[in-house]
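Just so it is clear, none of the values below were taken in a lab; they were calculated from the coordinates. All of these numbers come straight from a predicted model, not from anything done at the bench. Cβ atoms are built from the backbone, for glycine too; each structure is taken alone.
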Structure 1
Amino acid sequence: MAVDDLGKAGVPRFLGSTLACVLVSASAAAQAQAPAYPSKPVRIVASSGAGGNVDLIARAVAQRLAESFAQPVLVDNKPGASGIIAHEFIAKAPPDGYTLMVLPSVSHSANPSLFKKLPYDTLRDFTAISIIARGPLILVANPSLPVKSLQDLIALAKSKPGQIVAANGGNGTAGHLGLEMMMAMSGTKFLQVPYKGNAPGLTDTIAGHTAIMIDTMSTSIPHVKSGRLRAIAVTSLERSPLLPGVASVAEAGLPGYEASVYIGLLGPAGMPREIVNKLAGEVARIARNAETRLYFAEQGVEVVGSTPEEFSAFIKDDIAKWEKVIRQAGIKAE
């Protein structure tokens, strides 16, 4: 055989060409034989315990996905450590679309500023899939507090700096950070008392042991309707259809204020684009379902169904937003 008949690696040219064709054919055959996603059960990790808004929304999404995929979609609750447990689990999961996470935006966006060191990188280690839903929080007061509006509350707080006691569900929670942002924008000072979850904080506000609280809509509205709490304002830019008679913080005197909770679907970094798009499309389809929209509205949230690009951009903006609040307030994780 002549030297000219050899390739650079000493492989005969005709053999090299044949080998390349075989490899291409084998790759094409493997892709053709690969089962369509999903071909086995999918796990959705919820970053909170059973019964809360995140859990309920995760289960509703799981049910709809299971119907569409004809595969089981299981919810696995991994609460604790401000969502860090769930985040670390997802960051280390295979990026094949079979392990996903439903989480509130605040724990995802605020943790990089609250904690000096995290076992994951918030922007690098996850794939943004879709914003599932968003919902305002609500500022409520014990009826014994002599205020009926946000302006009343601001005026009272300025006359008694640091004397009005506010409950929150824990350091770094949405209610805590939302009130910190309100104080910064209004020039007021409340005495914040952290509880181990929203429920005990709300109980003490109803009992009058604390005066105010920023809470989730679904848990506070029944007490507002019964008269045990007074609704002061909602934290979205606009009024909530659940309480159309209650002004938003923004329209009641603090323009630009928003502390809504966004609940999103994430996966590990490196997920195949076709799987990401398929999941985002499914969430968008769920968002158009009238029955699902009604169920979510009962939980105090509105279905969104964003694109991956919209969710990714939102995360970056949200991190910057809460970083500013946390830095100005000097908040540290406990």
Structure 2
Amino acid sequence: MKVLIPQDITEAGKLYLLDKGYEIKMGSASDEETISKEVVDCDAILVRTAKITRKIMEAGKCLKVIARHGVGVDTIDVQAATDLAIQVTNGPLSNFESVAEHTVAFILGCGHNLIEMDKNVRNNNWEARDLIQLSEINGKVLGLIGLGKIGLSVAQKSALGLGMKVIGYSRHAKKEDVPEYLELADTMESVFEKADFVSLHIPATNETRNSIDMKYFKLMKKSAFLINTARGEIINEKDLYKVLVNKTIKGAALDVLSSEPPEKDNPLLSLDNIIFSPHYGAHSKETFDRMGLHAAIGIDEVLCGKKPTWPVNQLNF
């Protein structure tokens, strides 16, 4: 059986497939036309960031499974896959530790003014140490919006490692399911009101896109920071710019933006109270190895007729 990999992955996933006897077909490009041509004789696609459309799936006459190299499946037409009886899998356990660590790095970077202090030292302004105070993280309130694997990992690291008070909101969480060091909030509004750091860990859906807007920003403390290592589309960036430029909140740290890479005239890039990284939170070597391996496991399970460990859509087996 043959597996198409439109964009290269680390060796862990490829070696797993080869050890299981699969033939790997490395793609030549990741656009729709190229993938449609190259998938014709393939039983599976192991996809990173390429968009997998209905057209591609219909071109894959032998296609039985699409395995996402990572967690989010917004680039895959899952409904089309279900209509065509194609299993979609992902790797929900592959990247949560790396993203959680990146979130904690943002918390520390914001509280300790690391970017600003670095610039001052490089500009020979040693006196900045007497003008700008850092803010200790210990004892501060961390508010989490979304309590999936990443959110819960951030809660653990922050509460037990940094001594923070952690509160969180999720429509799906129950009090008996959250650890004792995490206080479950009844509303999103209460999290934004109480937190010194608000960290977002929700997916981009029709319901959540642009949902983090002025309504919530107005509730935040003037000394608070907003952190997003989830999806850029969930924030209304025009509203975020307004509260940052007006110093309504102290700052933000963004690993994701609504358009990636951002347009050069994106006004957020002109602000000095934001820390940016280029959708980088999951880009550890360990994460890339796990993402490839877990995608390969999903492919093997489906092609062997087994129920996949990490199914995205529900098909009958």
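Computing helix-only ellipticity at 222 nm (-39500 (n - 2.57) for each DSSP H run of 4 or more, over all residues; to 500) gives -9000 for which of 1, 2? Structure 2 accounts for this read-out.
For the set 1, 2, ranking by mean count of other Cβ atoms within 10 Å over residues 89-96 places 2 highest. One of 1, 2 was used to compute distance in nm of label points 7 Å out along Cα→Cβ at positions 73 and 281, and the result was 1.5. Which label is that? That value comes from structure 1.
Out of 1, 2, which one gives 3.4 for distance in nm of label points 7 Å out along Cα→Cβ at positions 121 and 305 as computed from the coordinates? Label of the source structure: 1. Taking Kirkwood radius over Cα pairs in Å, for residues 81-152 alone as the criterion, the top structure among 1, 2 is 2, with the largest value. Each of the structures 1, 2 was assessed by Rg/Rh (Cα atoms, Kirkwood Rh); the largest value belongs to 1. Quick one: Cα extents along the principal axes in Å, for residues 65-240 alone came out at 56, 38, 28 when computed from one of 1, 2, so which one is it? The read-out comes from structure 1.
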